[in-house]
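Structures for review follow.
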Structure P
Amino acid sequence: MTGNLGINGDSAVALAWKQVDPDVCAAYPITPQTIIVERFSDYVADGEVETEFVCTESEHSAMTVCIASASAGARTVTATASAGLAYMWETLGIASGLRVPLTMTVANRALSGPLNIHCDHSDVMAARDLGWIIMFAENVQEAYDNAIMAMRIAEHPDVQLPVMTNLDGFILTHAIERMTPLDSHTVKDFVGEYKPLYPLLDVKNPVTHGVMDLQDSYFEHRYQVNQAMKASANVIEQVFKEFGKISGRHYDMIETYMCDDADYVTLTIGSTAGTMKAAVDELRAEGHKVGAVKLKVMRPFPAQKLRDVMAGKKCVAVMDRHLIVGVSGPVFLEVAADLMDLPDCPKLVNYVYGLGGRDVMVEDLKQVYMNMMNDKQDKVNYLGVKL
């Protein structure tokens, strides 16, 4: 399969899974993720993959099945969104703690309440500290590419951690964009045959594991997860580099746009990064020295890369599509902690925006830059809220 393809983000992820042909997919449908598992189940039913598809009674059960299958040495995938991710909560830490290299796509959607089915990042941000590698997509092409690269990253001997790839609900999951898929043979060769290092469920060498982890060992196991997360940064960069060679699409943990001479910079996650580039283009045409940074990988947090880009800027606006009630956006807190000891640390401000799927237009984002240039803003700002 080559050439451009008109496809929505959910179907693009399902296509990536089809080309890889994983051993197991256990999932439960939830808007706006449903198309992923629905489309992939069609591939299973039509005999186009050999995957064992398990439609469970809940998301909690889906992640439990995934952990078991990955522990047994099966390449395993799943997908969810919003309340589904929340329902998996207690199992997410088990997946990372047991070091199972499964991959999960999250169609980002607001957590209740009240009920909202549209995009923000409250689901993934609520799960950001549970030991999963976390990647984001700006567009449908990246959603497809991330689903493929995630398997190489998760399964690397130096990593052995679960990976969560995110795409904005409805904005990317249901919108049809042009995408260039790889040939299926190329995908298979890139991902390679899955050869688990230490399958925990080995019937020839049975062991008991994961039942209790008390004072004598829990601390060390969490430390090992932390060290694996740190080691994953080099692996991610290497996988990105190798993927660029076969696809011509080159990624980095953070991606900059017109930042070299910029005085005022924004930091964005997900689909808004594309809109932000349009805002930068218009402001540059008006003579303003502005730039944009896209955070593609949030875990591991690319601290040094951000420090290198942000040093010496006059002001940086961190854009958060989630609000920690009573505090600020979560990405802002991490960036502030990271940059606070820079000798030439820029002024840092936070913009919470787009909650519950509220549209954010180019003009809205241009106003963020104008506020920075005129110093007319608070430490934490709420872009587009109706007061």
Structure Q
Amino acid sequence: MASSPESRAGSDLCAAILVAAGKGLRAGPGELKQFRKLGGVPLLARCFRPFVQCGKVSHLVLVVPDPVEAKTRLSGWLPTECPVTFVAGGATRQESTAAGLAAAGDADLVLVHDGARPFVEVELILRVLEAAREQGAAVPLIPVRETLKSVDAAGLITGTVNRGAFALAQTPQGFRRVILNAALEWASSRGFSGTDESEIVEKSGHSVARVEGMTRNLKVTTPEDFEMAEKLLSDSQPDSGLRVGLGYDVHALVPGRPLVLGGVEIPHVSGPAGHSDGDLVCHAATDALLGAAGLPDIGQLFPDTDPVHAGARSLDLLARASQRARQAGFRIVNLDLVLVAEEPRLIGHLESMKANLAEAMDCAPECIGIKGKRGEGLGFAGRREGMAAHAVALMTSTGRK
């Protein structure tokens, strides 16, 4: 978790600028590359997670084609640990970086990262940040491992190059803000366009420190890259990536109270008593998700002592819990739920309930099972005094590391 502004007092504030304003044409048809799912998580969300987790970033700046659209698409994935600013990108990478830098608040240090490198690790972020703090500018590099050839315009080989004299640049690249800002102004005044931020800083006259990069820090550009990224993600997930959570809720029935189950208001003579709308289907589902993700239960996150939750729509609470689970690095595989009630019959409402739960949990309705069971005259359910719901959620890790 990122440290608080108070704990960062006296140290350099750092902003992470993720540049993701391109159209991603080489990624093939379909939705924009930065919002395409990788292991169930939008590519851009995977890219910014490690910056939040490193504990040194006070502000995220996401440079995107359309800030309004991006905020909507990423609404369930945004961190709560630090503020996020959405900025419209420019016609070039350089213009997009400048737009991001202008929105970086009071940050003294900035990290600029490709919004298509989802496997960046906290260790690399911290190395770059420390080098930038000490030397003003830093870029991660990895050696060229294959034989390097020079070719002419026709594609013919003209020679073999000493690969030891070359290296491949990655991101994040780190800078003192004043240095990057001066370099961008220098480039703009001369009409110079660099391939990345470190080149602009180099050309403007400031040295750039080398930091050891990571081979795994893949940039996803083509459909083949997406396939490789999915394989890398799959290979990195241990069997323990599957998690099971149990949920249970019970409510007494009160005459004249609305009966809301799974977000569906069902005509009936009585309904569940409760601080919220009493939707025990959603309550059991919420606790199952939170349990699988290792998060506090519904009573801790949404206490019935808090007036803000009085009469709350339980579907909204489920959606918020699902968002918390995703931010913790888990997504739903399936949910199975049993409602124990003597009446009414639920058969005509089950599909609507499944659709509501699926929307709240951002999954397909086919991932949800709901069954109604009668109390057969036994216990509080059989005596029509109350209802109970049992839920089991299976979740899988989305690779938060």
Structure R
Amino acid sequence: MEAVRILVIDDEEGMRLGCRKVLERRGFEVKTAADGAEGLSLLRSGGIDLALVDYKLPDRDGMSILDEVRSEGLDVPCIMITAYATLESAVAATKKGAYDFLAKPFTPAELNAAVDKAVEYIRLQREAKRLKEEKKRVRLEFVRIVSHELKAPLATIEGYLTNLLEGYAGDDPEAWRRILERCKLRAEGMRKLIEDLLDLTRIESGSKESRPEEMDLAALLDDIVEVFEPQAERKKVVVEKEYRPPIPMFADVGELRIVFTNLVSNAIKYNREGGKVTVKAAREGDEVTVEVSDTGIGIREEDRKKLFTEFFRARTPETRNIPGSGLGLAIVRKLVELGGGRIEVESEYGKGTTFRVTLPARREG
């Protein structure tokens, strides 16, 4: 934590020097003021994190200083120190914004205890402010990235449609078909991005309700592989299944479908023509393990560290023309962890990748 700067406002020189000595010994930066006017001047000039304010001062009382601090919006917690300690004065000071109340005479230990409590409050306030600023920065960056990811395909679609409307494609039905197919491909990418964003938002906001049920993981994997058979055939990729049904689980079917749909889809998408995808699954005791391996382009070591980061996409010559939102693996990791599991990746650039998901066989609702 960065240094805490403390101001002691008290008309007794001995009190000012005593407090200064005790606090500076502990590494605090300490300033002092002999009256209210000097104290307020120092508070207004900034650079003060905590003020110890005497109740009785030559030119005003400590209550008026609390009023000034509050009315001027000075973000400085104040500890009222006084020899006239009563319950009524403590309540009055608290109502005016005093953080704490310290009765004279007090020992160094009592002073340190009061200051420590206030310093912890300051630390929490600073952390809250830092988190708020970080949240704002992340939100702005999120909006910037989403805007970019949506603007690019929109601009492409707009360009293609403009060419059609202005007659650049002529009357050739095949030319029209190619342009419309490209528009459809870009629109599908935008739809996938929006769906991924909604999934991610539901997960992170805690609004996604898990509904675990008795299920057969092998049947789910069969269904997912069947869905992607046409995509695999177009790329001449062979998908092999290495598991024996049934594989009983108690889990959320929808969440597992998202996880393994992403992994199988990626294994085909980032594979080589004529490559192979292997889906392995087994239950051992209280855990289920699923491995999705491919003989594709692989992942560079420096990219593996960022693989599950939102909007991250490896930029290599092999991935340049492969569409994606950059959110799929971030969602996979969050769902796996939400289900009490873990995900690991092994890859050799240029040779292939294996994702390994381990989940509890029974998940409580």
Report task. Can you spot which of P, Q, R the value -16500 was calculated from, given it is helix-only ellipticity at 222 nm (-39500 (n - 2.57) for each DSSP H run of 4 or more, over all residues; to 500)? Result -> R
Report summary line: Output 1.20 (Cα Rg over 2.2 N^0.38 Å, calculated) maps, among P, Q, R, to structure Q
Report summary line: mean count of other Cβ atoms within 10 Å over residues 164-171, calculated, reads 10.4; among P, Q, R the input was structure R
Report summary line: With Rg and Dmax of the Cα atoms in Å, for residues 156-347 alone computed for every candidate in P, Q, R, 19.0, 65 is reproduced by structure R
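Each reported figure results from applying straightforward, stated rules to the coordinates on display, with no laboratory input. Predicted model only: the values in this text are computed from it and were never measured. Cβ atoms are built from the backbone, for glycine too; each structure is taken alone.
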